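J.: As structure tokens, here come the structures.
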Structure P
Amino acid sequence: MRRWKQVKWTEAGQVAAILGWPVSEHDTDAPEIFFDRLLREGRDDDAALFLGQALPRYEVVAWAAQAVRQLSPAEVSTQDADALKATLLWLQDPSETRRRAAFDAASEASVAGPQRMCAMAVFFSGGSMALDAVEPLPPPRETAGTFAAGAVLTAATHGARRQEGLRAALVLGEAFASGRESARA
């Protein structure tokens with residue numbers, strides 16, 4: 001069995017609690033075992049949400065960006081393309097300037113588009129949500145993963161073959177979790 005080297009959680013219940021899921025007899029399972037169970041049970045959407053919270057913030061953004069690139073149609077609006085580009089630029093250089101630029105790009109993109117959700121995952125990955133002149137306000141822990149998983153699910157839904165696309169994205173996410181896929185560009 002492959003181990004999720006990139007995931008710091010030791011029990012699935014830690015991740016399930018972030019998601020607000022009810023207590024389960026499987027909460028003491030390793031996250032990778034729990035994830036496999038979700039897949040076996042055909043709970044692919046839940047598996048994406050679980051992965052969104054299990055992965056570290058940087059890796060979850062990388063997973064979402066790569067999945068959105070693979071699942072989205074070639075033709076998207078300029079604003080949506082700019083939001084994904086801002087995400088990719090942040091992945092190359094995760095600076096505060098690029099994090100804020102991702103937020104600006106997201107505000108111009110399609111409201112429910114996966115590219116916007118990727119850029120929002122960047123913004124909520126760390127730093128302060130407040131303006132520079134205001135007391136720092138850190139984002140809630142779950143927000144980056146929620147936007148990233150939402151981006152993946154939305155991109156898969158927009159595709160002609162949702163289930164196939166989502167399964168490919170989950171395989172990609174599992175590769176990030178196990179360290180077989182590198183988040184660094």
Structure Q
Amino acid sequence: MLSEFYIFLEQGFFHILDLQGYDHILFLLAICAIYSLNDWKTILWIITSFTIAHSLTLALSVLNFIFVSPELVEFLIAFTIFFTCLENLFFRKLHPYRMGFSFVFGLIHGMGFSRLLKDLFMGMEFNVLNTLLPFNLGLEAGQFIIILFIMSFLMILRTFLKVNKQTINYLISIPVLAQATFWMLQRWPF
């Protein structure tokens with residue numbers, strides 16, 4: 001029973017860190033692009049909002065209370081990245097609402113995470129404490145490491161390389177926006 005817990009914890013952890021599915025990493029990079037370490041409380045609130053939302057839809061999707069077409073979910077995940085980059089670049093007046101946007105975007109990302117978890121459940125009896133909880137905890141641990149890495153990288157750019165905040169935002173948001181645009185076109189579900 002304990003080994004099952006660790007298996008799902010590990011699956012969640014490595015899923016989020018898997019570079020083949022780097023859309024979530026790019027989303028977190030786009031979220032953090034406009035902040036510095038001094039903004040840690042803001043980042044904490046934004047990521048907490050995102051986490052609560054994706055945990056909610058992850059559970060609801062795995063328990064089959066909601067179903068959204070995987071094609072639409074993948075398109076919407078790309079849109080969340082696209083929107084966040086546009087907000088970074090052009091809509092600074094929306095920054096105070098980022099916690100709300102992150103909650104909505106978390107709902108979408110949670111449905112994406114649920115697909116992997118459902119695949120892992122194939123042929124298994126579902127148990128919230130030994131499957132859903134550890135998978136989600138693994139996701140959160142991996143997400144925490146990604147955010148620490150991103151914020152450390154941004155600190156190095158600002159502190160040691162003396163790159164200003166606006167330049168960093170452009171260096172991150174423009175290529176991530178291009179990738180998100182490509183994904184939206186590639187994943188167009190309609």
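Computed from the coordinates by the stated procedures, all read-outs in this text should not be read as laboratory data. Here the structure is a predicted model, which is why all the values come from computation and not from measurement. Cβ atoms are built from the backbone, for glycine too; each structure is taken alone.
J.: Given a value of 3.3 for distance in nm of label points 7 Å out along Cα→Cβ at positions 80 and 96, calculated from one of P, Q, which structure does it belong to?
T.: P
J.: For the read-out distance in nm of label points 7 Å out along Cα→Cβ at positions 24 and 160, a value of 3.4 was computed from one structure; give its label from P, Q.
T.: P
J.: Kindly point out which one of P, Q the value 31, 16, 10 was derived from, the read-out being semi-axes √(5λ) of the Cα gyration tensor in Å, for residues 16-103 alone.
T.: This figure was derived from P.
J.: Right, something else. Tell me which structure, out of P, Q, gives -19500 once helix-only ellipticity at 222 nm (-39500 (n - 2.57) for each DSSP H run of 4 or more, over all residues; to 500) is calculated.
T.: Answer for the origin of the read-out: P.
J.: Taking relative contact order in percent (Cα under 8 Å, 6 or more apart) for each of P, Q, which is largest?
T.: When relative contact order in percent (Cα under 8 Å, 6 or more apart) is computed for each of P, Q, structure Q gives the biggest number.
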